[in-house]
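Undergrad: As structure tokens, here come the structures.
Read-outs throughout are calculated quantities, based only on the coordinates presented, and are distinct from any laboratory measurement. From a predicted model like this one, the values you see are computed outputs, not experimental measurements. Cβ atoms are built from the backbone, for glycine too; each structure is taken alone.
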Structure P
Amino acid sequence: MCYNVRLVDLVVNAFIAIKQKGENITFVTFSKLEKYGASVVNYLNNIQQDAVLLLSRDRTEDFFDEFSDLFEAHEEKGERGVALCRHVTLSELIRRFRGYLPLDLLLAFASPDSIKALDIPA
């Protein structure tokens, strides 16, 4: 089996990790999401699971179209990324996006090394 890690998976799980740490961060840069994705893929490869990041400009545009009720494109300090809409809660993200994830993939998103890649303040 090969896991396809999409932008929506990275964004949702990044914001879940941030909110679970009690942080009020509502913006994540694309560069942090790429590092997070690389850590997720590395975790999966280390447990002998194939994985690929599916990131592209077209997929990013589709992501913002499909999930405009939850996320919006944003730029801070010259860095582009994803902002979480104000009304979105942790429980909504978990309910809508974590129920379908295979256990290996869920563990990869939640691994300490993967979360470290997001550079969330301690």
Structure Q
Amino acid sequence: MSHIGIVLTGAPWDSERWYTAYRIGKEALNADHQVTYFHYLDGIYTPIQDQTLTETSDTGMHSKMPHERFSELMDKGAEILICGICVEARGIAPDKMYPDEVTIGLLPDLADMIGATDRVISL
């Protein structure tokens, strides 16, 4: 079993990076790997609860909102860290906008994740 770290820097609506990060994490967890995410820069928007986009399809990438997909991963054991500086800079109230399982961290936590994982993927 490996420990995979995934650094996500893109917002959920600017590209498909969030979906790629989700799919990699999902498959890694299904293969009994340990997965830790560090959401950085605009990647901090991905796990925000109660986001909606009414013009999405009910199939494919947007059949569920990003926070729903990442909640599934946390239910399967994925750890999610969010950059606290990025959250503060964007005026997000973490205690109201993120699931309780999300951990607010700092860059030393990213450094720790990189040191503790076998591989790191940056998206």
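Undergrad: One of P, Q was used to compute mean count of other Cβ atoms within 10 Å over residues 42-49, and the result was 23.0. Which label is that?
TA: Q
Undergrad: Given a value of -10000 for helix-only ellipticity at 222 nm (-39500 (n - 2.57) for each DSSP H run of 4 or more, over all residues; to 500), calculated from one of P, Q, which structure does it belong to?
TA: Label of the source structure: Q.
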